[in-house]
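Every number here is computed from the coordinates shown, using simple stated rules; none is lab data. Note that this is a predicted model, so its numbers are computed, not measured.
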Structure I
Amino acid sequence: MPAALASMAAHEQGRFWEYHDKLFDNQQKLTHDDLLRYAREVGLDLGRFEAALNSARPKPLIDADVAEAKSLGASGTPAFFINGRFLSGAKPFNEFAEVINGELTRLKIPIPPAAAAEPAAPAAQGGR
């Protein structure tokens, strides 16, 4: 929750994505002191940042997002929804293409030639 609150505090100063990238690059270092250091590094007004961080104003929004994710079956990141079909975790291009192309077929929409999924590589044969 502290990293989410800090991200929203950065958002209040128009620097959400810069701060997001800093957190993403430092996922194992998210102490309070780390969060303040990242705010300083991306050029946030530290007084405003700390006041926003300590106020917990965005906590209801964050709680609502977490509840919605749980209700949809998403318990981590990345999580994707394609026409309501859930894909959990990092997936190769082919898995996305299969789902998207399946949805296009289901909806009777032609699949663009450039979007056709490459066939998956055959599994390695054991015992040879």
Structure II
Amino acid sequence: MWAHAPAMARLITYRLRQRLYRSNVTVIMTNQFAPTTGMTFGFGGAEHIADAIIHMWIEQPEKKKEIERWLIIKKARLTNHYRKAMKYEIEPGRGLTLIEPGIDELKKWFDEYAKEREPNGDE
């Protein structure tokens, strides 16, 4: 839609972000991803205004002979988030359920992060 005027699209989406932020609302937006080009498409690519981007995909079922769902947190402003891909399932009555990494790996990652943030007493 805005391929001929990317700067205008960026300005419009930035103004939209400012209005939503000032209104104190939470917005969940989706964007289409073209696996053939590796790019998103639609209204101006609003990734620059997002506070968080979670990329979700399915491994090629033709090769795997099963459905494997994955997600990765590509961006989460002002957070130190887990940076590896996570396998998940969608379960009736429960919703999105994390399969891997397991809780032990996530605890280990969190403990290492927390240890880095502790004051070491040398200051």
Structure III
Amino acid sequence: MSKNDSFTKHNDCDIKELNYQNFDEIILNTETILVDFWAPWCGPCQTMLPIFSRIAKSYSEKVIFARVNIDENPKIASDYEIFSVPTFILFKKGQPIKGLIGAVTEKRLKQILDEN
């Protein structure tokens, strides 16, 4: 693990904390990663965290889960045109392939993982 890797424990699963220092490296070097773009002041973001954590735990063998605090990393949010939070983007081999905006159901998040 590099010095820029940071993990947060949520519901007994590891969720990477991405920032401007590690974002490109992790996105480009990860086969499949689901990124939650969030903000601390966002109520729906807080509502989605336990759902995101449960899915991270059950899909940990095939998908990496990560979060980006848009307040601390506005350039990343701008680069991916994040205008609303939460926004979830699924990346494969460094490329964004699917996105969801807003609070969504656990079923819907699982669906994009299963389809891709």
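When volume of the Cα convex hull per residue in Å³ is calculated for each of structures I, II, III, structure II gives the greatest result.
Comparing relative contact order in percent (Cα under 8 Å, 6 or more apart) across structures I, II, III, the highest value is found for III.
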